[in-house]
Structure P
Amino acid sequence: MRLAVCNKTLDDRPLEAFFELAADAGFDAVEVIPGSLGTPVMDADPAMRVQILQVARAMGLEFVAMNSLFEHAPHLNLVTRDENLRQRSADELLAIVRLGSHMGVSTIVVGSPRQRHAPIDATFAEATDLFIAELTPAANLAQNLGITLCLEPLVPSLTNFMNDTVEGISVIQRMNHPAVKLVLDVKQIARESRSFESALDMALPWLAHVHVNDANMQSPGEGETDFFPIIRALKTAGYMGVMSIEAFGFSEDPKLVLPRSRKYLDAVIEAS
């Protein structure tokens, strides 16, 4: 398994500062927010993106994934009946996939809870059909570019569509697209009525990415979540993909926390 780190809670810092932080903590892979690479995504300066790639590579870092896709475009929605908004949202997702290809990522996490809020009166089946219709062009492009779109279930306090592992798998099965898989997020699973091991058993045929974070939303090792059974289950299942630290806050300076969290995960991986 390969460890990466997200710039989710560090996107207020210049990218170069994030790269330096990741490299100093021992990471060689990063997961980034598209908006941190320049906006508008469709028309950002290509020379600037080349420079970003050069800086990352000089620090020994590879872009492996993207998440928080619409943080720069909160007005968009992937589960709406508004035809105009549907088209604009689908077009932006296509632009993000192209950006991902340019940056060399292999995974794009489709979370963005506020941008997949279904109509209040929509059934799960209708919301699924709306979502699939908007996602399909991006999925087709992603397949051609060697990128996997990973759906991320999120709790009802964040969105009213695709709230747990079962619903995420249901959407994937209905879509039945080779470029559409699932991400398991430790924090999210802690809020579901099942263990991580149980969620993994269900999700394994479609699993392509893992977010690791404590149930308290901080980095692994910074709370009460025991990652030994989680990582042991992943290793036993033969998962060989990326585990990306997605922390939503730090109790101390990230310069102290990230190396400590990396050391903790390395020790757990070794011991399990």
Structure Q
Amino acid sequence: MSWPEPAHGVIRRLCLELPGGSLDATGARLFYTDGDVYQFGVARGWSLGILARLFKETTWGFDTFTGMPSETPGEPTIAVWSEGHFSPGGPAANASLARSIGGSVRWVIGDYDTTLTSTLAVERGMRRARYVDVDCDLYRSAHLAVDWMFASGLIGIGTVIGYDDLWDLPCSTRGVLNTSTHHPLRMGEGKAHAEVTLRYGVRFRCICGPCKPLEPGALRLPESWRSYFVVERLGSSTPSSGFAMADSEVVAFLEKNARCRENRKRWKAFPAYPHTRG
């Protein structure tokens, strides 16, 4: 099955914005070409507005609008992801953001562990996902979000999932660079991705970004950061995360990517403390 060029033009554009970001042709043939767009982690809404304009589909924004929630105690995090950071100003900020983006965006406001209920998708008339943007940083938030999408039947073959922060924690972890302690599927958004892969028997394919080998020139550039996967199969007895970088390529990214090197200088990953919010 193949789709005409306009059907996957938006995803192609997202991929081509990455240095060396050629779109995987096999994955492109799978793209689901209708349905809603979902973003988990809205903050000030800059990227949500872009997604709404690009896809021209109903777009759902999920955020507390009161800043970062707590991470699961013991999971790695960094200081800039501390509880309350990135707050745009609460409900008033959401109202302003809604006016600026326009009518195609629908909102789910609150902590994911209370808002992502088993009946939410039906109650709100949500459609199968064409694209899911995971920009909520923390393992806890990413796991709640992506697991809920699968459990609610909103992800199917051809859905594309993009991760903004797959490499933040590996690149902020000090010590000798190796895949036992620095692999992106062992922490944060990557760990959530790996866990839903197994739980729902998903076969993913990396379509672009640092989830497959990069050319040396692209590997070094700070823009080479976001990773995109398409769902190839559900309920498989041989699930696959779609992450196609060999261990040596993971280490090369950790050593040579400019943004990764900067993260390692600027941040230091540490185990999250127990929750402080009531």
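Could you figure out which one of P, Q the value 14.2, 42 for Rg and Dmax of the Cα atoms in Å, for residues 122-225 alone was computed from? Source structure for this number: P. Largest in relative contact order in percent (Cα under 8 Å, 6 or more apart) among the labelled structures P, Q is structure Q.
Here distance in nm of label points 7 Å out along Cα→Cβ at positions 138 and 154 has been calculated and equals 1.9, so which of P, Q was it run on? Checking each candidate, the match is Q.
When FRET efficiency 1/(1 + (r/R0)^6) of positions 146 and 250 (r between Cβ atoms, R0 = 30 Å, to 0.05) is calculated for each of structures P, Q, structure Q gives the greatest result.
If you work out distance in nm of label points 7 Å out along Cα→Cβ at positions 18 and 170 for P, Q, which one comes out largest?
Working: P: 3.3; Q: 1.2.
Top value of distance in nm of label points 7 Å out along Cα→Cβ at positions 18 and 170, among P, Q, belongs to structure P.
One of P, Q was used to compute helix-only ellipticity at 222 nm (-39500 (n - 2.57) for each DSSP H run of 4 or more, over all residues; to 500), and the answer was -9500. Which one was it? This value belongs to structure Q. Structures P, Q were shown, and Cα extents along the principal axes in Å at 50, 48, 37 was computed from Q.
Just so you know, all these numbers are worked out from the coordinates, no wet-lab data involved. Being a predicted model, the structure only gives us computed values, none of them experimental. Cβ atoms are built from the backbone, for glycine too; each structure is taken alone.
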